[in-house]
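Following are the structures in question.
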Structure 1
């Protein structure tokens with residue numbers, strides 16, 4: 001049996017912080033184009049993120065811990081970020097961030113809020 005990529009909540013938080021610090025540093029965007037017009041995403045700088053569900057340590061940890069669940073909402077419920085803000089639910093910081101990121105709005109305030117909440121997770 002393969003060892004899980006993320007086997008502790010501490011590691012899940014650490015990887016999530018890496019992702020969201022990158023996003024905040026990038027003005028809240030989940031990608032950018034370099035001087036050669038190449039698409040750059042967080043996993044380009046941090047390859048471990050490529051292996052994670054949604055490039056998120058918390059999502060990956062929940063998926064591995066609760067693999068018997070059938071839907072995203074089932075395995076999201078125990079997640080500490082989901083508990084404080086609903087994560088992917090309408091009106092959550094993540095859904096607001098995702099909409100602004102996709103629609104070329106201003107995702108930075110939402111990305112900062114997500115990062116703040118992740119850093120507040122008690123481990």
Structure 2
């Protein structure tokens with residue numbers, strides 16, 4: 001019987017040690033308030049985080065404010081074509097003027113046919 005009492009006492013001792021390591025109601029309440037605090041902090045972080053929807057909205061706003069590379073490439077190509085067209089028109093006018101001048105000088109006998117030929121080669 002003495003042995004039974006000793007084993008029972010040892011088991012109660014183990015139970016007491018386990019229970020003393022367990023959390024009390026106060027510990028659980030404290031833990032719950034900390035978890036609530038963490039939840040509110042996570043909610044705050046979520047509201048501050050950049051979501052896919054917010055990124056799409058920002059991209060849309062940027063697209064309306066800034067031009068795209070494709071747009072700039074098209075505009076540059078159009079401007080380049082326009083510049084060369086203007087140069088061609090100027091060169092055409094310049095060539096016409098020179099031919100008219102050489103023809104006029106030749107008709108009025110201010111230059112001979114050889115000089116007129118030489119000038120036309122330069123045009």
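Throughout, read-outs are computed from the coordinates displayed, never taken from laboratory work. Owing to the predicted nature of the structure, the values given are computational and were not obtained by experimental measurement. Cβ atoms are built from the backbone, for glycine too; each structure is taken alone.
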semi-axes √(5λ) of the Cα gyration tensor in Å, for residues 58-113 alone was computed and gave 52, 7, 4; which structure, 1, 2, did it come from? 2
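For distance in nm of label points 7 Å out along Cα→Cβ at positions 50 and 82, which structure out of 1, 2 has the highest calculated value?
Working: 1: 2.7; 2: 3.6.
Evaluating distance in nm of label points 7 Å out along Cα→Cβ at positions 50 and 82 on every structure, the highest lands on 2.
Starting from the value 8.9: which structure in 1, 2 was mean count of other Cβ atoms within 10 Å over residues 42-49 calculated from? Mind showing how you got there, number by number?
Values: 1: 15.2; 2: 8.9.
Computed on structure 2.
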Compare mean projected area of the Cα convex hull in nm² across structures 1, 2 and report the one with the greatest value. 2
Here mean count of other Cβ atoms within 10 Å over residues 26-33 was calculated and came to 10.4; which of the structures 1, 2 was it taken from? 2
As an exercise: helix-only ellipticity at 222 nm (-39500 (n - 2.57) for each DSSP H run of 4 or more, over all residues; to 500), calculated from one structure in 1, 2, equals -30000. Which structure is it? 2
